[in-house]
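Enquirer: Each structure below appears as structure tokens.
We did not get these values from a lab; they are worked out from the coordinates using the rules stated. Computed from a predicted structure; not experimentally measured. Cβ atoms are built from the backbone, for glycine too; each structure is taken alone.
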Structure 1
Amino acid sequence: MVANVFFSLLSFASSIIIAFFLSPYILHRLGDMRYGIWALFGEMLSYYGLLDFGVRGAVNYFVGKSLANEQEQNVKCYVSSAFFGLLSISSFAFITTIVTVLFIDPTFGRGNVSQMEVISAAVLFLTIFCIGMPMELFAAVLIGSRRQFLVSTSEIVARLVSSLLMYLFLLWYPGLMGLVVAQLAGKLIYWSSLLRNSRRYVPEAKISLRAASWKSLWHLASYGLQNATITISGMLIARKDVTFITLFLGARWVANYSFARLIVRTITSACSSITQALRPNLVHHWARQEYNQVFSIYYAGVRYSSFILTMSSAFLFAYGREFMSLWIGARFTEGPWQFRTDIVLYLLLASQIPRTMHSMSWQFLFAVAKQKSFAIMIACESVINVILAVVLIQKYDVAGIAIATTIPMFLSHTVLVPWLMRRLVGVSIRRYILEGIGRPVILGVGMWIFGLWLKRVILPVAWKPLLLDAAIIGAVGTALAFIFVMRPGDRPRLYGAIWSAWKYLRGERELASSGTGIPG
């Protein structure tokens, strides 16, 4: 279990580091026009990703539950049904899109970018996505079997290969096709690894047309549609911001919001790397009616994801203005408050703190198939968010969008979510505070106060003193966490996870055969 979390965080960290260094290089080599088209490809495929109707996420649940109950035939049935269902959807999406591209004249080809280059890259990019939709089902199989570390290591290797090829192709031939071919090479490595590992460690997950059934597909879709509702609602909350700012204020103000949102998303994604890696263990123990183990994992996940959240938030609340000023320029942190990026950052952090502290609660309800109430709640929240955004952007400009996100999200996750968790799965609010968020919150407040004092001693007027302050806060906070946040029984598991990770990097057989890496 701890190994899954460790490699999930490692995969997340690798993606952040690669994006930090590679994105400016891609922009420089492609130019603004090609880079904009490349970004548009990614944006469009994020919407295509909704076409699986949550089936891939549902496979995690049903595979994990079936394996826990030793129902091997059910595993084969669910995986086969999902594979052929996703294959049909991706084939339909591919044919429909190709016909649309052929009969509708696109207007991408402008300046020095040829129409043929754009269309060729778009078709190949679409092909990668459509092949990946059924192939990435094997990632869901491995995650459901509590072997997410195999998926994470495959992602890291494929990402490194793809990034290296992007660098080389753009060095020799700066065009869209080079990027797409590099993506294809990375995906082929990733899919091959997933297929090999799933056959080796989950032989029950065989693909057979005879094993597929409409009944199993209906079970997957029923579970998945609730996830899809949550995903669509979340996208409505997150992706309407740029559109509204452009429509009401003009595109020049988008950057004042988007950079703050990027920072907050990075923090929440880091916390999700922990909680999502723990979901298969919740599914396994809940299916076996090992409820004490379920709640132990739940509160541990709350505790450590909250630690990352509160430490990051403490630093940004203390140094947000200085960090933004050095990163993107002082002009973004000066002038009227409603246009300042640092103010937007503080507002978005305020909304995401209670939301992210319940990231483990979301995983809990997914693990026990009781996320319907969450789906309804987030759908209502998205509607309220849009209404408030229309009203508040006209009064408070860019900050109004952040306020519109903050109000409903803060209320829903401080009032409704605790009530739902107590009613649906019996989570004790008292225990949630004492064993979950309590100590990380106290530590976070203390580190925020320490940061306010430290920046008076070491003025963060440049990157070196700012990074020095961050290193001091991180070192002090981590040391205090070992004493104050970490429970005595967690330390042996951490040391064991580090040792298991080292052994896995030298040879995966022993760790992979256990399925969890570390007991419990």
Structure 2
Amino acid sequence: MNTKNVILGMAIATVFLVAAVGSASALPDCPAPGNTKINVSCELNQSYNVQAGHGYIIDADDITIDGKGHTITGVGCSATAPPIVGVLNFNTTRKYGYNNVTIKNLEVENFCMGIRIGGKYNPTTKKCVINVVDNMIEHCTVHDNGNSSYVGDTSTGINFWPCVNYSTITKCDVYNTTGSAGTPPCESGGAGIRLKMACKHNDITDNTLHNNRGPGILAKAKCQYDYVANNDMYQNGEVSYTGPTGGIVLRCKNSNNWLIEENNIQDNYGPGIWIGGSWNVVKDNTVEGSKNRTAGDVSVGRGISIERQPEGGKNNRLEDNKVCFNEGKDIFVLASGYNNTGDENCCDIAENYDDNGTTGCTYCCTKDLVITDIWLGRDWRCISRKDIELEQKEIAEFIREADVKNVEQEELIDYLKERDVEQEEMTKELAVEKCIRGRRVHYRILNRGCQEWAGWSVSNLTVDGVSPWPPWLGWDFVRPLAPKQSREEWFWLYRLPGGTHDVKVCADFPDWISECNETNNCLTKTIG
């Protein structure tokens, strides 16, 4: 056998195999859009201006339209013509769409609706007859769609309506959607993404939703078990628009069992997150800068708002959200007693809502120094030279690092210079075996703010209503604390005498730190 011929034959076979695999993976070119039915997977090789009607109409299960970064542009959304859709997965003859359809890498502009997917719903029984499942919209840019005279069923960016389940919208950019206020308000247009009528178990993740006339996301009519995560929503809504606006609006009293997490929702008109349903979990979101509108439905710029009591708005859970600097209340619940609970949230103003074990939120938005515990050290001993040296080192570090900008700090430094003299006298006393016996007072200090560092501060000690003498025995310098950071500290040069005592420790007693709450710096405990 000729070895060279065998090797050559194998090489040629490999080339043909690679070519065959490559050709099999390529999709055919999509035809030009214009009420064009798509029943096989395809990819665009250019951008198109649609001359009339819808762009593409899905006409089969299990297909992909890959835009390859190209654009389809509609003729505009005329109030005197039937609404047109960029990509329509809803067969108007059989009255429902198709399953396992992927629309990706496509820019859609200048239609009434950018993309619509729908199943079949029976309005009499109020149940889905046919669910459309496993659809995917990814890496699409959907913008400048809608008409200022059209309501939600005809004027949205991406529309799941009705009975769309187990489908995904991810990594899309949806903006400049317009629409008209409807009756009831939840029928209004202009939402970036809308879910209507029993759309369940869908994922809306990693999208950017901005500058839409309505909310970034609007849900109504019993959409449940949906997941919204890692989206950026900003500058949605208009100050004078009378339909719903904001970040996420779960308008229906039956918008239940959603998980909304890790979204960044900022500078929207209306609420950041509005919840009308129950059993929803809202966690790890940032909601800031919500602004009031002059009129309309849900017009107050609250951060997180839970309403629709008594028929909805129950048993929702808020966890680890940062809800700050909103024009309305940061967290608002229409009425107490509906078991809306949570923990570890950050806000300044809450109404009818408390985190577990506290009033309002666990953390505030800027900075706030609080004492959370006081206890005694285990040692029973004298003040030593080493104590004084360590304490002097900390003071020196403060003087070196602190940004001295105000009179109080300048006065304190002058005071510290005087204290150095007193400490020298105390050191001389220690040299002849004189000492103050007792157990060191320890405490834990927390920066209850969630966004800003608290700079250098001074804590103060009082025992049985009396300050130690000399006064500097009851002072402790505290290094800067990061947001939500706590640290164990102690009073270097004061040791509690024997017996039981009422010990009071106050954080930031010279009031250097501008805090969100100036009344909660002190804690008193009976210890001994």
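Enquirer: Among 1, 2, considering only distance in nm of label points 7 Å out along Cα→Cβ at positions 336 and 456, which has the greatest calculated value?
Expert: Sorting by distance in nm of label points 7 Å out along Cα→Cβ at positions 336 and 456 in descending order puts 2 first.
Enquirer: Out of 1, 2, which one gives 2.9 for distance in nm of label points 7 Å out along Cα→Cβ at positions 216 and 272 as computed from the coordinates?
Expert: Answer for the origin of the read-out: 1.
Enquirer: Which one of 1, 2 has helix-only ellipticity at 222 nm (-39500 (n - 2.57) for each DSSP H run of 4 or more, over all residues; to 500), as calculated from the coordinates, equal to -4500?
Expert: So the calculation was done on 2.
Enquirer: With relative contact order in percent (Cα under 8 Å, 6 or more apart) derived from the coordinates and found to be 20, which of 1, 2 does the value describe?
Expert: Here the read-out was taken from 1.
Enquirer: Consider the structures 1, 2: one of them gives 100, 82, 39 for Cα extents along the principal axes in Å as calculated from the coordinates. Say which.
Expert: 2
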